[in-house]
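**Student:** So, here's a batch of structures to check.
Read-outs throughout are calculated quantities, based only on the coordinates presented, and are distinct from any laboratory measurement. The structure presented is a predicted model; accordingly, all values stated were derived computationally and were not measured. Cβ atoms are built from the backbone, for glycine too; each structure is taken alone.
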Structure 1
Amino acid sequence: MQNNTKHSSVAVLVDGCRIPFQRSGTNYNDLMAYDLGRMAIEGLLARNAVDPSVIDRVIMGTVIQEVKTSNVARESALGAGIPNSVPAFTTTMACISSNQAITSGVDLIRSGQAKIILASGTETMSDIPVRFKKKFRQKVLEARKYKSPLDFLKFFKGLGFKDFLPELPAIAEFSTGEVMGESADRMAARFGVSREDQDEYALRSHQLAAKATREGLLDEELIPAKVPPKFNVVEHDNGFRNDTSMEKLGKLRPAFIKPHGTVTAGNSSFLTDGASASFIMEEQTALELGLKPKAYIREYNFVSQDPGEELLLGPAYAIPKVLDAMKLELGDMDVIELHEAFAGQVLSVLTALNSDTFAKESLNRNQKVGEIPMDKLNTLGGSLSLGHPFGATGVRLVTTAANRLIREDGTFALVSACAAGGQGHAVVLERYAD
């Protein structure tokens, strides 16, 4: 991929926002992902003077799809009042689904096919699709051919008690059968990340999220969610634990590899409901509309590794590639936002990037990529504390990074995330100059 400055059409982030992320089973318990996505889009439209009819495409990331709204981008867009003449499509790439929504929009702009993209993401874990087992489903489909009441007597033939039990979706790799927490535990062991290290990082994330909320540092990206039917207003994230401590975290038992694992519920991200939305535009178009962009979207990439051995290590591969493409170094990044699936995953990535051995054996580089200073990393909290609605996190990361660049008077921001399937992503933002 060539440097973005060589493209005839330059893509910029004009604005990004999100409804408050909520622990699953709480304030958004009765809503669909469609509802959450609709609210995020409505919020974005309300604070930007953009005629919805001139939007070229709505792209929305999601992971666990509701059958009734399989193209949730289209349904959320229509529900938010975007004209039916605006096409919409849904992307799914696990935890980097809305990262893909953003970069798909960038590609459309760079190729001259679009000027205004609404890139977004939505997810609910409060109402996941629960199926009957395959044998039962086959019987149901077969029953459509029955012609007489007596035919229905055949329905139960060959079915056992277990065939009537519901089948819950598992957060596990289809290719390996391993749940993500198990992989995080093994990766932490590989890179020498201790239980104490992970608990300390988790505590940091929760404390920073609480501080950022208390001081209003997240207000710029948050829009209130009015939850039907009573339209109670949700204004802030409810996942961070302001009262947690090393003592409390230390009492939690291993969640995946028992009894000697180091990954616990306390140093893992939790099931979250939420949605986010952003405007990605061609630079000149944004200026003609009287909108001031926040950041240029420069180089980006997607990578993939062995999901068995390096499921969550994507950022360690994506980050050096995107820096090389920009001809920049890690030290040139003023702001860094890294998705926090697990504390052990974040710390393993940091260790890998700062390892000469990893650089030589896995990256084919002569020396390590470098050390990420903690005072640049996720300073407002992260997925461990703010929450992680799978399809919506990517837009949150980019929005937070752009806002931090402006607030902290920085030039470059690095955003990176891992994803199921052994995939990863990284993108560099550059603060927009007046």
Structure 2
Amino acid sequence: MADQSRNNTQKEAVLVDGARIPFLRSGTGYKKMMAYDLGRMAIEGLIGRSSINGQDIDRIIMGCVIQDVNTSNVARESALGAGLPNSIPAHTVTQACISSNQAVSSAVDLIRTGQARIVLAGGTETMSDIPIRFRRKFRQKLLDARKYKSISDWLSFFKGLRPSDLLPEIPAIAEFSTGETMGESCDRMAAHFGISRKAQDEYALRSHQLAAKATHEGFLDEELLAAAIPPGFETIEHDNGFREDTSMDKLEKLSPAFIKPHGTITAGNSSFLTDGASASLIVEKNKAKEIGLQPKAYLRSYTYVAQDPEEELLLGPAYATPKVLDAMGLTLSDIDVFEFHEAFAGQILTVLKALNSDTFAKEKLNRSQKVGDIPMDKFNCWGGSLSLGHPFGATGTRLVTTAANRLHHEDGTLALVAACAAGGQGHAMILERYDG
């Protein structure tokens, strides 16, 4: 098996372990907690169950998208809060929905180049307490007020302000470059590719049913860390977003959420606002052997791509998948486990259709034929972001962790992780089961 990411001088990066606190719908169990708290719990839980000494960690990297100004480097604050040594450098990365994918791949790079031997990579996000600002005109007044010296200065404070300038400015989940929400873009994309409302609802139902099955049968137990919530420290052990009681009848009754009245994207076939955090231990292979750790998977080739955010906002995996496969001389038929981020059912179905399209291959990928058809019996078999939830900064590490666990559970050799992200970006990575 060829792998252009490996040569004689590079170290090999392996995933020793990965875990996450349960992903919860925003406004529920974590509603009084900061992203810092969630990240701290994920780090504490992972380190607590591992045999790694915190002193041996060389670097900490965490993804976060909507950052609290008080903990702008939330990786550092979460690590300190978790009791890790203050001598470990830590930084936070943001790349929309692939932020913790970037954390993991940055860890791989540090290990391959010999700059680190053990890296903690993960991500954290809360949508229960997002930063809400005053509007620009009022913010400027407040900043100017720091220079006021006289009563007349203060009396002039409200001069030029209108009542509307005092209203809060709530962040919108929309593209800055286009002004369009992700849901609106997905609605247009699904229509362009001919993805029906029925197909989207069927996929959403599948995701919820698989998440419920994986939860009840214990498939997710290995990646879940119990979260103790103050002040009573009641314990949360499982995700609360999947709807095992949903049905096609219930999904069909939901109204379009973005483009009304004819859109096909609804609350039922979209990922929901989620709070959560994840963490993983990425280690140099020889170091893992040296300290007696049993890795789960090699982290092989990875790639990042970017397209037009107006027309192809969520198509990143369709571009990243063939690129990462080619880098290792692989085809889709070589992959045993697929873990793709589910932003919307329409997004996933569009990506799958694009990969299986000769026209898309010729016009967009400069390939003579389609990438191929991904078998659904290998695809997101334990649920996905539609049902488990999608804390923006933490999902990537969940994907990598689940993929590695599935390789062992399903006796597979290779896994492909892929995800789309705001800004028209995308990511893909190949994992290989470790059997050493």
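**Student:** Distance in nm of label points 7 Å out along Cα→Cβ at positions 362 and 426 was computed and gave 2.0; which structure, 1, 2, did it come from?
**Tutor:** 2
**Student:** Where is mean count of other Cβ atoms within 10 Å over residues 282-289 largest, in which of 1, 2? Let's see the in-between values first.
**Tutor:** On the way: 1: 16.8; 2: 21.0.
Top value of mean count of other Cβ atoms within 10 Å over residues 282-289, among 1, 2, belongs to structure 2.
**Student:** Taking distance in nm of label points 7 Å out along Cα→Cβ at positions 242 and 298 as the criterion, which structure among 1, 2 has the greatest value?
**Tutor:** Details: 1: 3.8; 2: 3.2.
With respect to distance in nm of label points 7 Å out along Cα→Cβ at positions 242 and 298, the highest-scoring structure among 1, 2 is 1.
**Student:** While we're looking at this one, here's another question. Using distance in nm of label points 7 Å out along Cα→Cβ at positions 106 and 162, single out the structure from 1, 2 with the greatest value.
**Tutor:** Working: 1: 4.8; 2: 4.1.
Comparing 1, 2, the top value of distance in nm of label points 7 Å out along Cα→Cβ at positions 106 and 162 belongs to 1.
**Student:** Please compute distance in nm of label points 7 Å out along Cα→Cβ at positions 98 and 178 for structures 1, 2 and give me the label with the greatest value. Display every interim value, and only then the final one.
**Tutor:** Details: 1: 2.9; 2: 1.6.
Greatest value across 1, 2: structure 1.
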